[in-house]
Structure I
Amino acid sequence: MRYDVIIIGSGPAGLAAAIYGMRARLQTLVIEKQPMSGGQILNTYEVDNYPGLPGIGGFEIGQKFREHADKMGAEFVTAEVLKIEAEADYKKIITEKETYETRTVILATGANHRKLGVSGEEELAGMGVSYCATCDGAFFRGKTVAVIGGGDVALEDALFLARACEKVYLIHRRDEFRGAKVLVEAVKKQENIEIIWDTIVERINGADQVESLSLYNRKKDKREDKKVSGVFIAVGIVPNTEIAKGIVELDESGYIIAGEDTVTNVPGIFAAGDVRTKNLRQVITAASDGANAITSVEKYLNMEAQN
């Protein structure tokens with residue numbers, strides 16, 4: 001079977017594209033690497049900025065997106081995409097299970113957590129080092145932990161952990177946060193959150209479990225160790241563009257170059273969500289990308305039909 005559109009990825013962008021694809025009566029297939037749809041949103045404790053659904057859980061909104069796509073009749077398969085062949089009019093999506101043919105492709109592969117790259121990070125992963133506060137925070141109830149970062153995710157993680165942990169160190173390498181002002185205000189009001197400015201983590205210490213962090217304050221030129229039971233790393237994301245390399249154009253950070261219309265430099269291939277170049281990466285902008293991608297797919301298919 002040849003599809004009109006194959007969507008690679010099932011986060012908010014991919015699921016929105018699936019919904020709009022079915023509304024456009026396109027033969028639509030979603031290929032998802034994980035057995036559960038939702039992408040990074042599944043690891044978000046609370047989504048407070050999606051219009052009309054204040055305070056909804058990340059897992060819940062991810063499932064609602066998937067249920068909507070199922071209701072529309074979108075087809076899903078769980079498989080890892082190994083390669084995309086885009087030379088012919090029909091693109092081939094090669095997975096470890098099967099090869100699929102499609103007239104268009106939407107890359108909605110999202111992004112992964114960026115690592116600090118310091119000693120102890122890899123060795124103590126899962127033993128106190130975490131990239132998901134909502135996933136692992138419950139293990140540190142009543143303990144002292146650290147959050148590394150200065151953006152929205154770091155601020156949200158610190159607030160979430162402060163509800164259950166005795167103390168939360170929020171360590172940022174600069175002297176001001178990049179996150180939303182409402183989050184900054186909330187963090188500064190929280191009594192058990194201590195902000196450590198102008199500081200980087202040089203080493204994560206521990207034998208079989210995180211025991212402390214070796215810190216360096218660049219302004220004071222001072223080193224110290226802080227005892228913690230866990231460290232939550234929130235220093236940004238890295239786009240999942242391995243399968244796109246050599247096919248579509250990427251920027252210097254590895255994001256797929258595409259505008260609001262999601263059009264890439266390769267005809268018939270589109271990029272939606274966190275994987276593309278954009279100023280704001282949120283659930284609402286990802287869902288918007290999914291809708292825009294299908295609009296661009298329809299324009300492409302119409303032009304193809306006229307030629």
Structure II
Amino acid sequence: MKDLIIAGSGPAGLSAAVYASNAMLDFVVIEKLSMSGGQMVNSYDINNYPGFEKTDGFTLGQTFRKHAETAGAEFINDEIASIEKIDGGYRLICNKSKYETKTVILATGASSKKLGVKGETEFVGRGVSYCATCDGNFFRGKPVAVVGGGDVALEDALYLANICSEVYLIHRRDEFRAAKYLQDKALKNDKIKVFYSAQVTEISGGQRVEGVTLDSGENLSVDGVFIAVGIKANSELIANLAECENGFVKADESCRTSAEGIFAAGDVRTKRLRQISTAVADGANAVHSVEEFLNIN
């Protein structure tokens with residue numbers, strides 16, 4: 001039985017891996033994807049992580065991963081199907097194997113929310129995307145729409161403006177929620193046309209996306225639609241074990257959950273600010289709490 005299993009390899013999970021290595025815990029990191037970094041790998045421009053004046057999510061993710069590996073962390077590429085309580089800890093049932101551990105740090109992050117409009121599901125992979133840096137190159141020289149008003153939406157719009165012919169930025173409110181510097185850059189970009197107080201009611205096309213319809217009745221001719229309207233916690237694994245709030249695992253700065261021996265770190269937990277820096281802090285706090293738990297039990 002392991003001392004600890006870290007579920008997820010985003011910034012919270014990778015930070016926890018470094019701290020767990022330094023604490024000389026017997027642990028592994030289980031990651032579903034073949035690439036570490038979580039959601040941050042989708043960000044092409046990161047300028048607010050201390051020590052890196054300007055970088056991108058992929059590079060920062062690989063830097064975190066290398067640090068964890070150098071510290072001694074072991075990574076297992078597998079998908080956790082369920083977590084069940086056993087005597088003295090938990091059993092993680094994965095697609096390839098089963099693992100037993102005294103404690104768990106859930107660092108599974110969050111996923112993109114859907115618009116829930118006609119045509120969205122139908123055209124996923126055929127013009128509808130939730131990751132501009134992943135799929136933007138497919139729309140080089142073509143008109144696209146970005147839906148949302150937060151940091152991710154404006155980052156996506158700015159990124160796409162570099163490679164697409166035109167970017168329609170559609171936001172349901174009359175002002176953006178994004179950081180002011182992103183708003184300034186987006187509003188000054190001639191390729192970005194903003195639609196305030198507007199909602200997409202339908203995504204249409206034939207074999208691929210051809211356009212979007214707004215609630216005003218206006219039709220925009222686009223080849224791609226990038227949706228950035230928020231996130232939902234990937235908390236399903238412990239939804240029946242620990243208390244959640246609006247889908248996010250209830251945990252404070254100690255990262256302790258209502259389930260004894262389970263800790264939540266990063267975007268999956270309840271918190272005011274979801275940033276790389278706060279996820280990294282969670283990883284450190286979670287391991288500290290794990291050490292306290294193991295010393296008592």
Which structure, out of I, II, was distance in nm of label points 7 Å out along Cα→Cβ at positions 172 and 188 calculated from, if the result is 1.0? I
To test your reading of the models, identify which of I, II gives 0.10 for FRET efficiency 1/(1 + (r/R0)^6) of positions 52 and 252 (r between Cβ atoms, R0 = 25 Å, to 0.05) when calculated. I
FRET efficiency 1/(1 + (r/R0)^6) of positions 228 and 268 (r between Cβ atoms, R0 = 41 Å, to 0.05) derived as 0.25 - corresponding label from I, II: I
Using the calculated result 2.8 for distance in nm of label points 7 Å out along Cα→Cβ at positions 84 and 284, pick out the matching structure from I, II. I
One of I, II was used to compute Rg and Dmax of the Cα atoms in Å, for residues 76-235 alone, and the result was 19.4, 62. Which label is that? II
Just checking, which of I, II has the largest value of distance in nm of label points 7 Å out along Cα→Cβ at positions 44 and 260? II
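Values in this text are rule-based calculations from the coordinates and carry no lab data. What you see is a predicted model; the values in this text were computed from it and never measured. Cβ atoms are built from the backbone, for glycine too; each structure is taken alone.
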